[in-house]
Structure P
Amino acid sequence: MTRAFLLGLLFLPMLALADAPAAKPRQAAIASANAYATDAGMEVLAKGGNAFDAAVAVSATLGLVEPESSGLGGGGFMLLHVARDQRDVFVDARERAPFAATRDMFLDAEGNANRRLSVDGALAAGIPGLPAGLEHLAKRYGKLPLSESLAPAIRLAREGWKFGPKNAAMMGYRRDALAANAGAARLFLRDGQVPAQGTLMRNEDYARTLEAIAREGADGFYRGANGRRLVAGVRKAGGIWTARDLEEYRVVEREPIRIRHRGVEIVTAPPPSSGGVALATIFNILDGYDYAAMGKVARTHLVVEAMRRAYRDRAIYLGDPDFVQVPVPLLVGKDYAAGLRAGINTERATPSDMLPGVTVPPSRPDTTHFSVIDAEGNLAAVTQTVNLPYGNAVVVPGTGFLLNNEMDDFSVKPGVPNAFGLVGEDANAIAPGKRPLSSMTPTFLLGQDRVAVLGTPGGSRIVTMVLLGLFELMEGEGAQATADAPRFHHQYLPDQLSAEPEAFTAAEIEALKARGHAVQVGDRSWGNMQVVLWRRDTGEVEAGTDPRWKGVGKGTSSDESAIYR
């Protein structure tokens, strides 16, 4: 980071998005993990839709062409800025545990966790929230009917889309699980094998499910013929869903978390996301240091120590705020951060087992994110998921989509790590109707002259990737440079500083090790960040898509709708 830039930010007045005159965006911008989805959003904008209509189109299309990452059988978080009201709102469309779920449903007779049951098969599935989220977006905030916003995905499902490198790479991890389920094998495999890249994939069942939602709204998914089909199919496969589970699902609007740090405001995700609380903790700890003036190793050391403490608090305190009392005001407070800061040695790493707390696999981009700005200044940051690649590998015949395995995001047993190595306590224990804790962190950065929308997949690493992206934006970097930047991560347990191959030089690694950090440099990159940026002084808009999946994602500020046929 440049010292002059960050020190200068300390003296900028804090501005909310509505506080000062600004040039409206000259055009819309969308960045998503798949070009088909970006083009679908642009098509809907060209029809007169706004950012929220475009978000419906992008979301539904990603569920079709990126089934390894999200879909109608999963859920998500939607962070919105509604320009006409100058209001930010967080839409929680996270999955819920079935009403028949129990605290110990994934423990064997000896009390040991059987995590295979929480990963593969129908018992692993929470009640999907994305279909209700799409209806909520369209009815509450959009300008177009669902039939128009869903039309690009419906058309693409029938005409076909080309199976790509990311689809194939992620399916390699889950081929056996997909092959074990007849519905999934029929829909996604070819002669029992991963399809060749470039294979034309059609999904008539997905088109029919979207058409039911277009006609009837969320009821077309949760009730009627589709609801009965889902319940029967899940129960036949060993799950515990009931009609009541589907009929009583509701999205929840929540107040976002707001953070002020070095002259900008950060608007981000509240519980049941862990992201906003963790970001607030990290930034508040760093407020006590002139880290902009430090060298890279000293700065990284402090950032990692702040990460360590934020993830420790995640394990102990965070869960669904509708079920447990999450002490958010305390955790995001400056005084609390000052106490955490007092325990940091600026020269030595604190071993995680020295922090009081819980008594620990690399993440893959098995979630997806997209960012949207429209010409009116509406913003949408949407992160959606089915959890692990290709969810629980179950397709109920006739539906056209995979179910999630979000039950694994609960704390199956205190101290037992989930698939991303995250541990938890009773705050995130399984309970009927409860939402599992999530790392998804859709975020806005609001500055005097710049507004950015960003987010990423990446499991437990989502929060730290968003953190590092915010650092880049505060340094004045553009949308693409923010998506490009190298990444590092610490999550309390395991006690390890993970890094992408190009994040640190050999000398920097040795210096971090000398401070007591266990540095593990991976052989592959992480995440799939999508960023859009609006320069409020000029109205210029730009989009940046993560280069780590070359030729798959697409960020554009063009008003063209080049639809793939």
Structure Q
Amino acid sequence: MPVVMGLEGTAHTVSCGIVDDNSILSNCSSSYVPPRGGIHPREAADHHADHIVPVIEKALAESGLTMKDIDLVAFSQGPGLGPCLRVVATAARTLSLKFSIPIQGVNHPLGHVEIGRKLSKAADPVMLYVSGGNTQVIAHLRGRYRVLGETTDIGLGNMLDKFARENGIPFPGGPRIEELARRGSKLLEIPYSVKGMETSFSGILTAAFAFLSKGESMEDVCYSIQEVSFAMLTEVLERALYYTNKREILLAGGVARNHRLREMVSSMAKEAGMSAYLTDERYCMDNGAMIAQAGLLMYEKGMREKIENTGINPRFRIDEVEAPWIESSNNFSYSYSGAESRVYESDFFGRPALTKERIAKSYRNSQLDRKIRTARLKNEGSILKRMNEVGTESPVLYDVNQENFSIIMERLPAPTLEIYLRENGIDSGIIASIGKSIADLHSHMMSHGDLTPNNIIVIKEKLYFIDPSMGSLSPGDEDFATDLFLISESLKALHDVSNRTLRSIRDEYLRWSARGKEIIETLEKMEKRRRYV
């Protein structure tokens, strides 16, 4: 049975953990706490350099082992702060060379996934990973973990820490914000920023500062930040379950220690009939055991790394790593209903129809829930009506009922683009027509807002847009670029799609859009400002 030592040091914590197949043998850490403000990378690295040897010695002592008993040294290769990563990588290389032990660099988010699976016994979950720099929804598909959705600006943990720092709350700010939120009760007009599977938190931060300047209490501001941002995450997490047809949820990362977030995710899972696994709070924070566990799985699959290839990668993404130890489900069944709605076949004066009811979500604040359902119902009805008027391919709108949050539309007896691509292949000729169809939609001053293969129907090689509830009838360049961004990201997450295939969508958009050049430039700026990994 192999024994693996894991060294973690991506940000504020330096840690050493030792695991085998059955258990965590030891896990020892030391965290850098800045005297004021946020983490300074060089100061954190100095802390790690001072403490890494004592941490390793303590972990060995607690496990009752020596370096002769270690079969692999694993270390956090990225993502993270460069100076901190270098300290740990240097230590790992030193141990590997001195004791002639194999070495393996590990993706940091992969460690969070695998320690959560080890502790919970979850087999093939959709994971919500929420930490300082990362906010991602992850699932295993086709041999590796895929990022199904993430933040388009800053990580939730960073947003909370920045809010805390600006208000004199010491690092880390999350626990104190959680404490203050328990004493709040007034839901403020904090922006709910969800587009498809993507989330955004910078607007929440700006609104929170504005409310404080207007005299709202710190307790109510903290309450509103949590209620809105956690509801956003729970929504996209549930949507990912329907995208992938998986039945398990795993919650991990430093922010996953928050009890209100854990409560929301558990409530959603219970309503949806899913199993929710909440990583033990002791292992939600960065730790060496999680790096050791990921390294163990890689080692058992024969994965080895040469010492000359152990350089750090501060922007190392989890979807770059092969993960052959999981046999993930590919049982994609299509159902009309989704995370936010119940959809069923009906009849509208003799015409085949679909009735779509926006259902209440108990995990959300009731005031927020009603606001979201009302806004999306009106938006979907208005955009479908405009689509029908201008001839954009879409189901015919029959009726909107605001009292029971329902909409009745034409039933289109055809597969979604997602099902079509699974049956015909990602290189089918339909891909290029995506760009032309989006250009046509935008030419009539409409954006979709949730443009994924699940929200496009294929009928005789024509594409029909459905569920534009997050779109806009007065869009700007950013809204148009977001549509292109969402379709590209969802195709990358759900399929092994080449860059050339994705470029064909943009090329067709440029060909058919009067303002294609400006929109693509906006899209490229969006992609460059992405801070998450």
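Descriptive notes on the structure:
- Parent structure of the calculated result 5.5, given that distance in nm of label points 7 Å out along Cα→Cβ at positions 219 and 459 is the read-out and P, Q the choices: Q
- Cα extents along the principal axes in Å derived as 62, 60, 42 - corresponding label from P, Q: P
- Origin of the derived value -14500 (helix-only ellipticity at 222 nm (-39500 (n - 2.57) for each DSSP H run of 4 or more, over all residues; to 500); candidates P, Q): Q
- Each of structures P, Q was scored by percent of Cα pairs over 36 Å apart, for residues 51-354 alone; the highest score is held by P.
Since every read-out is calculated from the coordinates, none of them should be taken as a lab result. None of these values were measured; they are calculated from a predicted model. Cβ atoms are built from the backbone, for glycine too; each structure is taken alone.
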